[in-house]
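*Asks:* Each structure below appears as structure tokens.
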Structure 1
């Protein structure tokens with residue numbers, strides 16, 4: 001490890017410790033962790049440059065995405081939708097595909113050099129919303145439960161839906177860069193193997209933890225350590241089975257969350273995984289700031305900003321509005337759901353993986369620039385607007401004195 005890399009790692013660790021000490025006060029002042037870490041990453045990159053090796057970044061990005069996919073999928077309670085599934089189902093089955101198609105078409109139109117595969121990679125990556133960035137909205141009890149539940153399920157699952165699209169598109173781009181026919185990008189055996197690994201580990205882990213809990217062989221603290229290791233266990237077995245590690249992590253999380261009925265009643269069991277995901281997310285926010293500075297140092301293209309802004313506004317709002325036609329929700333709810341689809345960790349990871357895989361391919365700069373600007377704008381726009389817009393929507397959704405509860 002050289003001096004620059006040591007400085008970068010020490011800076012990240014110091015920032016995490018500092019945030020642990022003063023983060024609550026900063027959040028009251030409107031400064032979120034993603035804001036702070038992105039700005040810090042930009043500042044360090046502007047002064048000392050890229051301090052972490054590409055190999056380290058690639059491994060970190062892969063592990064982070066595996067943990068995020070597992071965590072988000074495992075925390076989604078699909079059973080909670082049995083009485084009111086349609087908002088979330090519409091957002092995932094109609095809204096998300098429409099958003100990907102619209103973003104892909106716009107990107108291909110504005111940057112034809114990316115080709116269909118590059119445009120698809122961008123379209124899928126900038127359409128995946130972030131559960132952690134949406135937490136101030138999703139966890140706010142002032143927001144109607146139907147809306148919170150729909151946003152939680154959507155953000156927990158659409159990054160998993162975006163991942164195989166991104167990996168296929170990136171595989172095609174890499175093959176094009178190497179001058180090869182894009183044969184291995186659509187690798188169904190790897191996908192099938194990943195699903196098999198994910199289902200097996202998720203189911204076995206859920207059954208084992210429930211059984212040892214009933215028998216008194218383990219306590220909550222030990223089980224929390226076990227849950228923390230599950231994404232890494234899935235990663236390792238998926239690699240050994242030559243499966244898609246990201247698909248395996250997503251499926252394992254879904255299976256574990258659905259089958260682990262006894263475990264899910266112990267919130268402390270998932271606490272270690274949640275903390276680890278938060279820490280990895282902070283590191284990724286820092287790297288995103290550095291990526292933005294390094295990309296912009298090579299030049300700035302206004303089209304990147306245009307795509308980023310449209311991805312966060314019209315290319316999100318229009319699909320949501322179309323998806324919710326006939327769902328019995330009013331215009332304020334459509335606008336609220338449409339706006340609160342922040343982009344975060346998944347988009348950053350997709351950008352880091354793409355930049356590493358494409359090497360010196362000039363298309364990497366367009367892709368990284370769009371991703372970095374999308375995340376940067378989202379972090380500040382959604383972070384700053386969440387408190388006032390949530391209060392405004394909460395006042396509208398609870399008509400005073402009518403005694404009939406919330407309106408959506």
Structure 2
């Protein structure tokens with residue numbers, strides 16, 4: 001009996017997890033990745049004699065899907081867990097932001113606002129239960145709970161940094177779910193060997209179970225007549241069904257007329273990201289995560305990897321990620337890397353005057369155009385199904401993750417769900 005052939009389009013964590021699950025079940029699977037690396041936002045670059053991730057990642061203790069996957073790969077015990085701390089830079093002043101005493105000394109807020117902020121934050125998960133937060137604007141919910149001044153001074157800049165001009169209209173459900181994943185947990189994990197070790201183990205699992213992994217195999221066209229037809233440079237690959245992990249805007253560009261007519265008419269704006277990686281000879285604050293608000297920088301957050309991963313993965317250097325979420329069509333996203341690196345270096349030095357230019361060993365700049373969609377109000381009812389109606393094509397994209405927060409954990413959970421979804425026989429398009 002001929003085994004079913006499933007093609008997986010996209011070699012990010014969702015595609016890798018889906019191909020891993022299919023191959024382990026005995027399905028004949030081919031994973032197609034258009035670039036020269038697997039991992040999506042988990043890709044890496046050579047630096048000296050080692051590999052460094054282009055974008056920051058961590059494992060949370062609540063990441064059940066990811067931790068189960070790491071267990072299957074024999075990597076769960078290789079996650080190193082550490083307590084981490086958070087800082088906050090507001091108007092150029094640095095503040096620790098971890099304990100009740102830190103909050104009571106947080107001078108950007110007035111004394112009564114600090115008390116209210118702490119009490120509301122502790123109760124926020126409970127306050128969101130039994131409410132239709134998917135239909136509630138984040139601004140309306142948080143402004144009502146925290147007060148106008150706290151929203152305008154602190155929360156609006158933080159949400160604006162994440163979602164751009166649309167931040168106030170994002171459903172409050174997103175924040176509620178994020179608190180469910182992270183909450184007040186200060187413990188984070190990082191796998192030995194970095195995320196490349198996870199990616200390599202997934203590839204080994206896929207190939208060890210008879211699957212095929214192809215790099216530099218960009219799909220140019222996708223059709224769904226008599227199975228799935230995938231046009232690649234110089235060849236055509238056919239499969240009984242396929243899983244596409246491509247962002248929906250990319251998939252629409254690749255779909256033939258028949259498939260385009262069947263795709264869900266859900267058009268979401270996406271936020272991209274610009275990331276600058278600083279290799280420093282000395283640490284900054286020791287805080288893993290530090291939002292930066294109204295402090296003369298274009299980047300709106302800093303992630304210091306030293307508290308989580310140490311300095312050994314970076315040849316003794318302290319690695320700091322500076323990031324700015326932005327639309328892929330923005331001028332910043334298209335800017336020359338050297339000019340951006342020079343300007344952000346100057347901004348980092350101004351923010352941390354004890355840091356000298358000689359302490360900056362190297363700076364690298366990376367971009368990603370489709371980090372996360374910006375969901376509209378009521379998105380739960382409009383979220384596209386994972387099966388494209390009347391076709392053997394399944395979708396496993398960031399547009400399907402909501403209301404969970406886009407992460408490696410939610411991507412693995414989505415891959416598990418999609419792979420287990422039955423696909424019926426193709427039907428003609430109505431009308």
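A short reminder: the numbers here are calculations on the coordinates, not readings from a lab. Just so it is clear, the structure is predicted and the values come from calculations on it, not from any experiment. Cβ atoms are built from the backbone, for glycine too; each structure is taken alone.
*Asks:* Determine which structure produced the value 1.14 for Rg/Rh (Cα atoms, Kirkwood Rh), for residues 245-324 alone, calculated from the coordinates; the candidates are 1, 2.
*Replies:* Of the structures listed, the value fits 1.
*Asks:* Assuming -9000 is helix-only ellipticity at 222 nm (-39500 (n - 2.57) for each DSSP H run of 4 or more, over all residues; to 500) as calculated from a single structure, say which of 1, 2 it is.
*Replies:* Details: 1: -25500; 2: -9000.
Attributed to the structure labelled 2.
*Asks:* Work out the source of 1.00 here, i.e. which of 1, 2 gives that when FRET efficiency 1/(1 + (r/R0)^6) of positions 69 and 349 (r between Cβ atoms, R0 = 25 Å, to 0.05) is computed. Don't jump to the answer; show the numbers that get you there.
*Replies:* Values: 1: 1.00; 2: 0.05.
For FRET efficiency 1/(1 + (r/R0)^6) of positions 69 and 349 (r between Cβ atoms, R0 = 25 Å, to 0.05), the value 1.00 is produced by structure 1.
*Asks:* When Rg and Dmax of the Cα atoms in Å is calculated, the result is 22.4, 73; to which of the structures 1, 2 does this value belong?
*Replies:* Numbers: 1: 20.9, 68; 2: 22.4, 73.
Structure 2 accounts for this read-out.
*Asks:* Also: Work out relative contact order in percent (Cα under 8 Å, 6 or more apart) for each of structures 1, 2, then name the structure with the largest result. Provide the component values of the computation, followed by the final result.
*Replies:* Values: 1: 27; 2: 23.
Looking at the calculated values, the largest one is 1.
*Asks:* Using distance in nm of label points 7 Å out along Cα→Cβ at positions 61 and 341 as the calculated read-out, with 2.4 as its value, let me know the right label among 1, 2.
*Replies:* Numbers: 1: 2.4; 2: 3.9.
Going through each structure in turn, the value belongs to 1.
*Asks:* As an exercise: Cα extents along the principal axes in Å, for residues 173-292 alone, calculated from one structure in 1, 2, equals 58, 36, 20. Which structure is it?
*Replies:* Numbers: 1: 58, 36, 20; 2: 57, 38, 28.
Clearly, the read-out refers to 1.
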